[in-house]
Structure I
């Protein structure tokens, strides 16, 4: 017999609305493991919290021993309180199933802006297929801002070694068509070919897990999962204009561009002039040298001063597409703009893929918006 780990995280409802507790909603920041808008939050504003703020019930679990990994915070923000930052007797994370309970204290912070939360791990025996996971308070009226996010929910169970190997080798087969570094693939293949012993099984599991941390695998997972319209990860902007995620503008609902929120934007007030010569660039590294890709994106350039548009290009590698010449011109109220879905191909000879919008010398616009980014590997 061998102990194997099975991932049950998919049963956890990651949206904040599934968490019980008044005032819960998702924060619009990247959470600790890279996802957006999946961290449940309880914020009391200028008042300290006076109840048990957050919990979720997970059903349909196989009974057995589980590890619950989660992120959580308990903060003081803009309020007076007797509690000191670093205190561990105010708030806690917990897991409950039947008569079993696991608890770990949260380290209190004194934060006025969202920071990376603490990481916690609980061991719990699940009975009856139901598990409650939550954030509670030992002391009320001390903190006013709490967040929680489930990282993983893992069942540990004993199975025959042959069965465990069969499942692990299925994972190896699934990974056969996945891009990864030569080192990661060699380690995986060597572990899969080794004699079937408990020690070698554990080495095989470690080799499978190591693929997730392989930089080449991670780069291609970005392509597989898509480039998020609501994240600035891997983006840079070389001018002094505002560069952020727009979640509020409604022009794209009516101007024909379909530039609906959220989208990535570079903007400056029209009264301050136009955007200077610069580049907005997305960079993806650790690709396999020689792989070829097609990149496309919806781009809109806008003059809120009503200027005729000129001086914008969409680039993929060193190839440029003139946005003004190839796009669709439009007017919306007193504004003028050009939009379109622009494409380009590039070979990642050095393992690096770059694309974005070039703002040329003498550009006449004050606003660039980007969304619907797609990267597709061109199969040989």
Structure II
């Protein structure tokens, strides 16, 4: 059994390479060129898919815990592969809506379930302390593979508009086949009497560990994640305003991914920080990068600042997951736990972009980023102080 579970680690590395939508930069272009969609229709699709994510994130995690993590991953991966077909055979408004909703439903079924499967595999192998290192390495492979695939596959669009989507379907089909080959670990801790929980296990365990403490972590993750999500909203417009050639944009994005891949290989170094130190680092990284954008119109500094966002953002969730799993190592509802964590960025993605739009509207694109960084710093530090207070309160209760 140990050998087959070790195989999950290798398979996960491969899964991370092929699970991305390598045709992502071309979706809007295809829908406008071949599907003749209007900007309003693209906006409607974006709104519907965002709502789909918010509604399904936590329920699909709960289903994965009840149904089985591997089954959920297989089902989600299959839906993700199927979601490409409308781009090939049914290019219109309805087809685009079906494609994107199907993809995000599939993604919801794999989100949380993948992390739970990997942690349970490592737990069974007595390697759970290596979670950050192993997941960081897989993220590194995935990012490097994504740089290659996203750089090459879109080039085939000039040959045939459907060809990048056909190749993208093949990539997602490979990830589905890898998902089928995963081995579901046996939960040895289910047989341990003192670890048996009630039907309300998830809520009970969180309550015992300090509800306010956990919620403050979820809030911090959600707010800072939303800040990272929206950090690129005006990126290309800022680049153009300081005369950075459009031809450089792709290389700048690739540089961010390459730096993220390098960081993924040494992500376990951040685990040496205490939780409080890490959460503060997480806040300061985002806010100082935003403030750096707002301080100058120097093209090189702006490029550097915008590379900083994806370099760290694409890895940071692994640290949060690792700390949560360390808090609840034998929790059976692990997919629900991670899905709950992932739910908070979706909620904050509603208001954080409005804050950035307001700051930019008042101060201009570049200086507006600085004000956005300061605003996010004030809000995040308020939540951080709540976390420190709840943690110290728990310590006093245990004395």
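Nothing in this text is a laboratory measurement; each read-out follows from the coordinates by a stated rule. Every value quoted in this text rests on a predicted model; they were computed, and no experiment measured them. Cβ atoms are built from the backbone, for glycine too; each structure is taken alone.
Listing for the model above:
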read-out: Which of I, II yields 2.6 [distance in nm of label points 7 Å out along Cα→Cβ at positions 96 and 352, calculated]; value: II
read-out: Of the structures I, II, the one that 55 was derived from, the read-out being percent of Cα pairs over 25 Å apart, for residues 112-279 alone; value: II
read-out: Structure (I, II) behind the derived value 15 of relative contact order in percent (Cα under 8 Å, 6 or more apart); value: I
read-out: With helix-only ellipticity at 222 nm (-39500 (n - 2.57) for each DSSP H run of 4 or more, over all residues; to 500) derived as -4500, matching label from I, II; value: I
read-out: Identity of the structure behind 0.96 (criterion: Rg/Rh (Cα atoms, Kirkwood Rh), calculated), options I, II; value: II
read-out: Winner on mean count of other Cβ atoms within 10 Å over residues 136-143 once structures I, II are ranked, highest first; value: II
read-out: Among I, II, which structure scores highest (criterion: mean count of other Cβ atoms within 10 Å over residues 8-15); value: II
read-out: At a computed 0.30 (FRET efficiency 1/(1 + (r/R0)^6) of positions 176 and 232 (r between Cβ atoms, R0 = 30 Å, to 0.05)), which of I, II; value: I
